[in-house]
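Student: Presented below are the structures under discussion, each in the form of structure tokens.
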Structure 1
Amino acid sequence: MNALDPIARDGLLYLSAAEVECAIGGEYTVFVEAMEAALRAQAADDVVQPLKPYLRRPERPHPTDRIIAMPAYVGGDVRLSGVKWIGSAHDNQEVRGIPRASAVIVLNDADSAYPVAIMDGSVVSAWRTAAVSALACRHLAPEGRRLAVLGTGLLARTHLSLLCETWGRPDAVDVHDVSPRQAEDFARWAQEEHQLPVAVHGDAATCLRRADVILVVTTAPEPWIPAAWVPRGSLFLNVSLADPMPDVVRTSDKVVVDCYEQVMRPGKLLHTMAQQGTFGPERCHADLSDLVTGARPGREKPDETIFFNPIGQAIGDIACAAAVYRRAVENGAGTRLER
């Protein structure tokens, strides 16, 4: 009998955000392990991941104003199907006093296709995103440990917390945000939570000047970071939507993506560059799964400038949600819902 049988027999397992946190029990490295399992399954061609559709309204043109459906099947050690339904509005915090993004994840048994769990997806999304960056750092980061962070919202916090556990504690953290108050709040949190030396900068160029790893997690609608600001030999984690200018990609020694097929979507940086003839598969060093399996090398030289561009894969969300689900089953967490 596997962990799915009790729930398949007794009904759906529902997990609120608090119950997801309870199931995790503060062990956030479980998301790195789950993400790695998903990437190994991907490398073995044991996943199914349709291109995700975006639901947009023409009167709300901001790039973060959308709802995305992210379906996938993940084989290997995961063996679950599911979908993440994630909505976002750039003005949620300012206008409505709620987080920018929200999500629901539904998991289905791989064989019967019956739904076995439904859970709040906001916690999983945030930590899955950080787990991807943690794996990228494992293979691509330089020896130096000075971290620069542009944008100081929730993703900045999950990233810093997970990087402290998996990459190593940064020697110094430089931060910049268009909201000075939010930047100061982040700095206080990082100092109290992780006992890190944090410097808040009034401009982004100064923030990046000595960086070994650059983490960009903003909601900027247009490119604004030039290559001249990116130090030689650094790793640029392009987690958000539109921050780097094309010359950041062109001047990088290596470009790595989480999945080339998924990242080449209309409106995204690399797709736009491909249409202009300045980027293509020959310029892409590797998918992240290639690095995890050793099929391609990661960082090979100390002075390599590396650009990492994840799009966010549904296989990661399903694998991470599966890990949460199985922990919840083992611990008796969550609420049973009748079918």
Structure 2
Amino acid sequence: MTDRTMRAIVQTDFGGPEVLTSTRVPRPEPVPTEVLVRVRAAGVNPVDGKTRQGLGAAAALAKPPLVPGWDVAGVVEEVGAGVTVLRPGDEVFGMPWFPRAAGAYAEYVTAPARQFARKPAGLSFEQAGGLPLASLTAWQALVDTARLRRGERLLVHAGAGGVGHLAVQLAHHLGAHVIATASASRHAWLRSLGADEVLDYRTTRFEEEVAGVDTVLDLVGPKDDTSERSLRVLRPGGLLVTVPSGGGSGIHERAAGAGLRSTGILVEPDGAALSRIAQLVEKGALRVHVDDVHPLEDAAAAHTRLEAGGTRGKLVLSVADH
């Protein structure tokens, strides 16, 4: 009899990295409009850790035991009835189902076909596995929400992180003047990605150095009053975009009172946007930096590494064949 199980990381409860265990679970089957993807790599994102701890919007929908993770890069194994955009053998990447559980830390996932896109040519599965959630967050914040234009001034907090380093490149591609905050060791790298100015958040009060900004993309949040301080650098009518959704209690009311705009965003699956992102990758306008790759079984170690801070770009799990 064919084995219909698969290797997976299961979150047994809410808590620290120790709640992530390697085991075997039933393999999912695609229903109409879905595809079954054999996972080759899965990205590790801050939201994975927050959800594991029982925090955030995704955790409100999570009921352990569950298979965590959203970033997927792999190969289409089967297609359900009605699927016309993908076929078996296609190499794809995506961020399906978010904020509902997607089960990316496993050998197989199923999801609607249109929540995936074809993997950028020339990109490894590990690189593609680090792209979906971070690149879609940057895209939806800057293109869909801020509608960033050539010549506008953008400040990106945490510019060297997973979302940040992609946001810097995307904004540069759009022709914006890009200012980023990061530790000093990341400055030369961020300039190579297109940042026009880089500030060391450890030694510099950005609000004393920056003014007249059209958009602030805050990837830090309430920590160190980053969102509150960001209001001081915006031009009249400027926009604060907070990721994760919320820059602290009352921030939106204070922004409005100061003649500014503000919004929190929560990333959504979008296969069409991923196709456009893939085109930018293939043109060399966007590249994902993978800081480290861990075997699937070492997911707990990857979470520990991510939460220690200091990661440049992305961490990825490799789901190699056994």
Structure 3
Amino acid sequence: MSDKKILIMAGGTGGHIFPALAIANELKKYPCHIEWLGSKKGMENEIVPKNNLPLHTVNAVGLRGKNIISLIKAPFQLALATVQVVSVFIKTKPDVVLGMGGFASGIGGVIAWIFRVPLFIHEQNAIPGTTNKLLSKIATQTFQAFDNAFDSHTGAITVGNPVAFKVKKSSANNKKLNLLIVGGSLGSKPINNVVTNLGSNINIWHQTGKLHFDSVQSQYKKKSVKVTAFIDDMSKAYAWADVVLCRAGAMTVSELMLSATPSILIPLPYAIDNHQFYNAKILADQNAGILIEQKNLTTQVLEEILDNLDTEKLALMSDNALKLAKPNAAITITKQLLKG
């Protein structure tokens, strides 16, 4: 019997691509053949080939928040993309298909259903994206990172988020609080303006993203601050931190759980369907993180929170975060795919 052929469909953003990659790396331990379907302009064009996986791409059509001309063009672009996806299916002849969200995953999921290929989908966020909401009605099996993302009749299995992340033991010194700020480049200016004015006697390590590096570095007056554009080893950074201040993307939330790191979460207010708020709420509701909406974020509010974080409270938050962790997500999904 020949090796099982698995088509992974994920693209657009790292939130779809990196968990898919963690599953692909787990699948590589078994005798199977993996191919990848993505869109022509997404991050997958750089990331997937670097991981020695064959990549097929289609022209993407985004329909949310577009102008009238884009909407007129959309049916024609959709028809082209559908032909491209059908061509990929005929060429690769997958035995099983995994959709992780995003445009290519949407069309690919429908084509899998038409071709009667078992379709598995995984939702990374607490609120499902449009693609997965629709595909959950025709999928062979739906996986969710967090409980209750889908209605109970969907029969979704909660598996967590597949994370290519090796946890390191805590290396924090507790003479002063170690605050890790993971800003990134998207919408982080409101956070930067608040944290650079902090008067609390703490150590700060601030990852800004390339775009904001110079401005953030010049804004800080404190000496006990390390400003970096990127952090190559996030597990090392989490091990250093007593608490992390960050947005609430699905993968960040999952990493905080796995590394048992207390957090202060500022959800991106204009994320689609406000899904970051609901991701953050999972940690906040279990006293594993502190949720502050961006509109309520001030230097004074943040200082009060930091000043109230004693060793006992941090230890409790850390324990609660770890209780929410699901470290075997990639393994669980891989086993189901190989069975399917």
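Every read-out reported here was derived from the displayed coordinates using simple, explicitly stated rules and does not represent laboratory data. Here the structure is a predicted model, which is why all the values come from computation and not from measurement. Cβ atoms are built from the backbone, for glycine too; each structure is taken alone.
Student: Here helix-only ellipticity at 222 nm (-39500 (n - 2.57) for each DSSP H run of 4 or more, over all residues; to 500) has been calculated and equals -7000, so which of 1, 2, 3 was it run on?
Tutor: 2
Student: Between structures 1, 2, 3, where is relative contact order in percent (Cα under 8 Å, 6 or more apart) highest?
Tutor: 1
Student: Say we calculate mean count of other Cβ atoms within 10 Å over residues 13-20 for every structure; which of 1, 2, 3 gives the highest result?
Tutor: 3
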